[in-house]
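Listed next: structures, encoded as structure tokens.
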Structure P
Amino acid sequence: MSEKKQPWNRPMPEQQFKLMREILDAPSPVGLEGAMTYGVLKPHFESFAPGDWQLRQFKGHAGVVLDTHPGRDDMFKVMLIGHADKIRMQVRSIGDDGKIWINTDSFLPTVLVGHEVKLFSEDPDNPGSYRMIQGGTVEALGAIHFADPAVRSGDRGIKKEQIYLDLQIHGENKKQQVLNLGVRPGDSIIMDRPIRSGFSPDTFYGAYLDNGLGCFVTSEVARLIAEAGGTRQVRVLFAIASYEEIGRFGSRVLAGELEPDVLIGVDVNHDYMAAPGIGDRRMQPLEMGKGFTMAVGAIASEQLNRIIESTAKQHDIPMQRDMVGADTGTDGMAGVLAAVDCAATSIGFPIRNMHTISETGNTQDVLAAIHALTYTLQALDALDDPHREFLDNHPRLDRATPLEHQGSAKPDEGDENSAL
């Protein structure tokens with residue numbers, strides 16, 4: 001395949017972008033992920049899955065797993081995990097003036113003001129039935145004229161306790177107007193902005209790339225594996241988890257239940273090169289548009305990473321190394337948290353403005369991750385004995401060879417990029 005024809009070097013096809021938009025737009029706040037998993041991903045999985053694949057469901061949460069070889073516990077099991085849950089705001093209380101005071105969860109209060117949201121309210125008279133309210137905005141001060149001088153100058157920020165939802169309520173009995181809608185404490189509120197193509201080529205922006213993108217990548221890898229005829233000796237578990245944003249509780253259930261031999265978390269990462277004001281932290285130079293990322297450190301398996309990196313190099317797929325320290329910060333930790341013996345790592349794609357309404361990504365990074373993971377699964381399937389490959393080939397630093405000074409000549413550009 002020529003470089004120009006490689007999918008990760010070309011614009012994402014419109015039909016594929018449409019699927020990505022549908023997955024990202026599904027209203028799936030933490031604890032209510034069914035819109036994404038059952039409303040979008042389950043039908044998508046069923047549209048291409050061979051008849052002998054099985055979709056697994058769970059009682060305590062809306063996670064799903066597409067299983068290529070159900071019941072074959074003797075096979076080498078590989079789990080790919082994206083998480084469907086979105087960080088959400090919640091109704092805290094309703095004021096006499098009609099203001100709906102809310103909890104901001106994992107959003108910075110300062111990035112919320114003025115944005116449109118959707119409020120999902122359970123019908124008090126029909127538990128289990130939900131209604132949606134659109135047209136409200138998140139506010140804190142009302143107007144700059146009412147803020148004290150320190151806030152107006154930027155010397156002091158907005159506190160989370162100041163955040164409320166404004167439904168433009170006016171007239172008599174303002175609180176009662178809200179109560180008559182059935183709005184109650186605990187109701188979920190999420191940002192209202194579907195993704196759109198960005199100004200620069202191959203970019204897109206909107207709310208909740210974290211982590212509908214990981215779910216999209218997982219589902220597209222599943223489709224490509226199905227179209228290629230499946231796998232011979234590797235049982236692949238394409239998993240969509242819940243509860244990641246509150247402690248990765250969903251993925252540890254999936255890992256505990258299915259006990260994979262290899263686990264790969266698929267989640268967004270940061271574009272550190274574009275992040276403002278962090279230059280003195282000396283972060284790794286991850287950058288949007290430079291390829292997918294692979295976690296190094298924490299619980300990341302060097303054996304698994306070796307296969308992913310070798311596969312990416314073989315197919316000329318751009319990859320960036322991500323230093324993660326003690327915790328990947330993703331569902332890649334699920335095996336450890338569930339006390340399952342598996343080789344694990346985390347794959348991602350650098351985005352900007354994480355946990356805001358204007359998260360920004362690059363379709364070529366996403367496509368690079370899709371195809372790198374697809375080729376990795378096929379490489380694992382081609383091993384003589386995947387179990388022994390991981391049992392017998394742990395890195396031995398006592399066998400490291402001495403390295404001497406290599407001079408001052410600059411390496412080729414390709415080698416320099418691969419070392420990031």
Structure Q
Amino acid sequence: MRATRLALVAMAAVSLLAAGCGGKSGGSHHGGTGAGGFTPPNIPALTSLGQGEGQVNLVSWAGYVEDGSNNKDLDWVHPFEQQTGCKVNNKVAGTSDEMVSLMKTGQYDAVSASGDASLRLIAGGTVAPVNTSLVPNYADIFPDLKNKPWNSVNGKMYGIPHGRGANMLMWRTDKVTTAPDSWSVVFDPNSPYKGHITAYDSPIYIADAALYLMSTQPALGIKDPYALDQKQFDAAVNLLKEQKQIVGEYWSDATKIQQSFKAGDTVLGTTWQVIANGLTGEKTPVQTVLPKEGATGWSDTWMVAAKAQHPNCAYKWLDWVVSPKVNAQIAESWGEAPANSKACTLTEDKNFCTSYHAADAPYWTKVHYWNTPITQCLDGRKNVKCVDYSKWTQAWTQIKG
């Protein structure tokens with residue numbers, strides 16, 4: 001599960017990002033500035049595919065690389081091995097920080113990175129641009145997942161989008177009498193549901209507060225919830241310190257928060273679609289909404305190591321996991337919207353893509369996908385420094401006390 005995806009990012013890792021994020025005058029770097037003003041190392045993409053090397057070493061989130069050992073009905077590894085001759089060796093990582101550390105060892109060929117890791121991998125020269133022409137199924141990826149700030153720099157794709165999801169608002173319909181349409185219900189200090197509200201347990205949740213402030217305090221000038229100058233950051237942190245007084249439980253384990261909603265200990269708060277679906281399947285009366293302010297969310301990207309020892313097999317894997325049938329399997333078993341537009345006709349649940357808004361482009365315009373806060377403001381501002389993720393982790397510790 002995505003339970004422990006966003007662990008605290010070590011100061012050293014963020015320092016590496018800053019070191020890799022040179023300004024416009026980046027001397028030997030090529031291609032100008034990228035997202036937030038940094039220039040990634042000049043690493044060439046693969047120009048052509050050759051024979052597979054016989055194996056591929058992957059780092060992935062749990063559930064993304066299934067070989068039937070966890071569930072005999074979930075196996076897209078063995079068919080890949082049989083078709084390509086590339087044996088899959090997979091290392092499951094529990095956090096984004098662990099993924100970055102593993103990829104830095106040089107022992108792995110590809111990684112299923114979330115947005116809070118991808119910029120670090122790009123800036124540190126750990127991953128290379130991806131030649132999308134060598135990934136035939138890339139053509140069918142939803143257009144609104146391509147060339148985004150967390151997976152590309154200067155129009156160069158650094159990976160293949162795999163799946164996505166939104167962090168929505170969920171409530172018990174038998175406990176919350178008026179259906180909410182705003183995040184205000186989880187931030188109101190006078191909430192009648194005090195002690196039964198939940199919030200996501202991660203420093204990246206500061207972006208949820210910033211997103212709310214974008215609508216409620218426009219004078220702060222927040223344009224991107226991951227690009228906060230000191231004043232904007234302090235406002236978000238103060239809001240979360242106030243919210244702590246009404247939060248009954250912070251969650252990072254999807255199974256545990258599902259149980260808490262089922263028991264009625266929690267009646268309102270942030271959720272994922274897969275959690276809501278699980279509760280509905282258990283006849284727990286819940287509903288979800290993408291609030292009027294929008295929401296944060298995630299988009300995962302398969303990226304190739306800059307020094308991949310098995311680049312041909314890595315590219316074959318990237319194409320395999322976003323092929324329609326496999327992408328449908330992964331999305332449905334894991335609980336996220338598939339990235340391949342052709343996957344929706346191949347899910348077992350024919351309403352799956354409707355439930356997960358897979359092809360609903362207007363829906364996703366309201367989702368601000370996780371990204372890595374860095375000192376070079378991701379919203380393009382040049383005259384101010386933004387607060388980087390190391391400071392987010394420090395503040396999160398203070399917020400929770």
Structure R
Amino acid sequence: MLPSDLLTHRLNGETIVPKQLAIDDRNLELAAELIACFQESIGNSQGELNEKLQDYEGDSPDYRIKRGLAHLLKGLCEFEVMSPLEPQVLRERVFKVAAQTVPSTFNSQQTLNNLALQLTQELQREVIAEEIRVGLYADLAENKILTSFDTPTPKELLHRYNLSQVQGIFYKASHLTINAHRNVPGQYKLLFRYLKLFQLMAYIEGDAEHGFTITIDGPASLFSPSTRYGLAIAKLIPALLHVTKWSLSATLQFRDFYTNNWKTGRFSLDSECGLVSHYPPGKIYDSMVEASFVNRWEALNTNWVLEREVDLIPIPGSIMIPDFRLVHPDGRIFLLEIVGYWRPEYLQKKFSQVRRANCDNLILAISERLNLEKAGVKLNDCPARIVWFKDKLQPKSVLAILE
């Protein structure tokens with residue numbers, strides 16, 4: 001994402017409008033030139049790369065755009081410390097030896113040569129004096145070496161820039177409401193996973209048939225504005241872009257540039273915004289057991305329709321999203337959760353959720369390979385119907401419970 005000083009917004013009344021770059025030939029050429037600059041700098045220091053970028057930026061009036069694109073590209077780079085030893089250890093050894101001689105150009109070179117011979121023997125590879133000289137301060141940011149670059153296409157870079165400008169708006173959000181309408185099965189779960197991952201203070205209501213309303217307290221609603229929490233909200237936006245139908249409205253608190261007084265702004269966004277997410281889409285299935293079950297179910301001759309992750313079970317302080325929903329034309333609905341993961345903490349949490357949900361139409365498919373007793377899990381007070389399986393969950397076993 002972009003730092004605050006590289007964000008460009010304008011006001012239209014109370015509405016905040018972020019800067020967007022058109023995906024045209026001019027901007028694509030600009031992006032391509034910057035990408036080439038990074039590619040050519042592989043093997044060079046970060047300081048040398050910064051000099052190149054500064055020369056490219058020059059006194060151009062669009063320097064903030066170039067600087068913003070370069071900032072995003074740096075996030076795709078890996079800079080490493082290149083030194084025969086940890087620089088701090090290397091400095092200690094060099095300075096300890098150098099302190100025993102009179103300072104001079106000759107003695108300095110001799111010290112490096114002697115230490116190069118020692119390190120060649122210790123490391124069992126050739127170490128030259130220049131390598132030690134470079135390695136002395138290799139841990140400084142400007143001396144780190146660009147070793148790899150996850151090269152984007154010019155179009156991908158421009159999309160990332162436009163998304164980052166929008167994300168920056170939420171740094172000062174005081175209130176956020178997301179309406180996730182009826183969507184493709186499974187997309188809700190990815191969104192809720194990111195809500196939990198970024199530890200956002202969210203209140204969720206609704207159901208899979210009509211959609212969900214997610215209310216999030218923004219960083220400016222806390223006792224004091226939190227940049228860290230604002231970044232967490234901003235990180236949620238690329239995940240939201242994977243949901244097919246949604247709308248969002250936000251209330252923002254920011255200081256007026258001229259008066260320094262706090263002002264209220266508004267911002268809205270929806271699924272037709274044209275922004276492109278760089279987050280990978282959610283996996284179709286969480287495990288081979290799920291994938292195999294779906295394939296086998298499709299071969300059954302049954303009126304029960306299998307849907308994936310389309311229902312949410314509210315639990316105090318949490319939510320539970322079963323793996324599948326089974327719907328019959330006569331209106332009967334069952335939820336199916338496959339429990340095949342072995343970690344004790346996961347099993348304890350999962351069965352605690354099942355008990356608190358107290359859902360009378362939930363089916364648990366449990367792997368016989370799980371050591372529930374060792375994990376401290378007891379099934380005698382479990383309200384769900386249970387199906388056991390070994391390597392593969394048989395659809396006929398589930399169908400028997402349904403019927």
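Values quoted throughout were computed directly from the atomic coordinates according to the rules given, and no laboratory measurement underlies them. What you are looking at is a predicted structure, and each value in this text was computed from that prediction instead of being measured.
The table that follows gives values for the structure above.
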quantity: For relative contact order in percent (Cα under 8 Å, 6 or more apart) computed as 26, the structure of P, Q, R it came from; calculated: Q
quantity: Origin of the derived value 20.6, 64 (Rg and Dmax of the Cα atoms in Å; candidates P, Q, R); calculated: Q
